[in-house]
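Structures given as structure tokens follow.
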Structure I
């Protein structure tokens, strides 16, 4: 696992042993960041279910201003810290060592808001719509912000396409589906 582009291009990142963490493939990571090329520079980035921190570190390497990593697994949190230190990005990264629901509540209480949110939940996670609703209702994403979702392409449950998130792209890479949504509130004049 490595950083694909930017200031840390080619840097090899640490990853955990075992199969509890499923790192994002270079192909999926590259596709996501190629789609978002214009959005990443100076953005605020939120990496949910961060695993090794690979996605958030890629964002920082490509010019994101800051990244908050939310990860519950203690071994993965240790690896994120090591990878941030390895890349020299530790001052731009913040780690919330807790589950995603708690992490989102902490961020909402701090009135944080992000330009880009990436969700890479366990492939059997059923809560994506609940998470998206919480992000929107608590203004954790700016209007025009982007949400990337990585999930199992064999997962038959579809995401509801409702305001404020509009589908931009959906691509399949083997067993992985990459979904790109954009928050686009529709304002009606009174």
Structure II
């Protein structure tokens, strides 16, 4: 039986100290291009999680420490598992992702295009959609009592998302044009990671 180990983690303060010593540290942000453009750690490259698989071998073979970043840590952990499976052994996931980075006072770089818009991070969009569905199904259940089961289904889905550290609704919302932003140049990002 193969044991799958949780990826190593690094907290925001330790990562800032590491970047001060080694500004060329490889940072891979696996959020959507829209989220990345709205704010990222300086020097990070963007390869969205849904575009990572074809590039696993190239990234894993580059060597050197690689810190994975997403919004809260879930997608970065998934990416770490995939990269570890491809042979990368020097991986770490930023604890609490960009949420932890920003909360600790870490500097955030924004794309020029994102400065003009106030794009919501994926977590906030999930809360809006899930809350909207629950509220409207409860209200609608006054007229159609079976609609309460929709609210129950959303609640069960949120519990499953928390336990499994995945989010089906987030995966669907990532595909919306609003979240795609300007497409990231994955080939360029992989090249920068390879040095």
Structure III
């Protein structure tokens, strides 16, 4: 069984090597460098417990303005992508129900992530294929500020897709999978 510490280290490696290394999110480097990211592992397979953990991360962001973003990592649940998409939908509805629409935004990452218009073997899926299923909570105010300093942010997804496809499926899979090596701490 993997420890929460190892899962977090693997996730950090993925963020550094894939998200930052491939420049999939041009705004992330500063937040990571300033250590304003929180990582939380949820081991429960129970949906309501996972949604409660999600709301705990919302409360953490409410209480600690030094944290810009939070990754809630599901180490033992939501392995099926459809099951995970249901979680994403419920989390977004919960944000709205609890009055957080426009305050926080959810980004989704999953080991089997697949864009609606793509095939399983499309390298573009690796822009969102993470080591574990996870929900990424972002402050909308921070996103708005970052977007003001970036030319043509609407082009980011297309640039990411082009980059991943240019590198190819084998490269993108290898890059993500190396984040799961068990000797990260050595």
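Read the figures in this text as sums done on the coordinates, not as results from a lab. The structure presented is a predicted model; accordingly, all values stated were derived computationally and were not measured. Cβ atoms are built from the backbone, for glycine too; each structure is taken alone.
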| query | If Rg and Dmax of the Cα atoms in Å is computed to be 18.3, 63, which of I, II, III is the source? | reply | II
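For which of I, II, III does FRET efficiency 1/(1 + (r/R0)^6) of positions 16 and 136 (r between Cβ atoms, R0 = 35 Å, to 0.05), calculated from the coordinates, equal 0.65? Spell out each step's value before the answer.
On the way: I: 0.65; II: 0.25; III: 1.00.
Derived from I, not from the others.
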| field | Computed 1.7 for distance in nm of label points 7 Å out along Cα→Cβ at positions 72 and 152 - originating structure among I, II, III | value | I
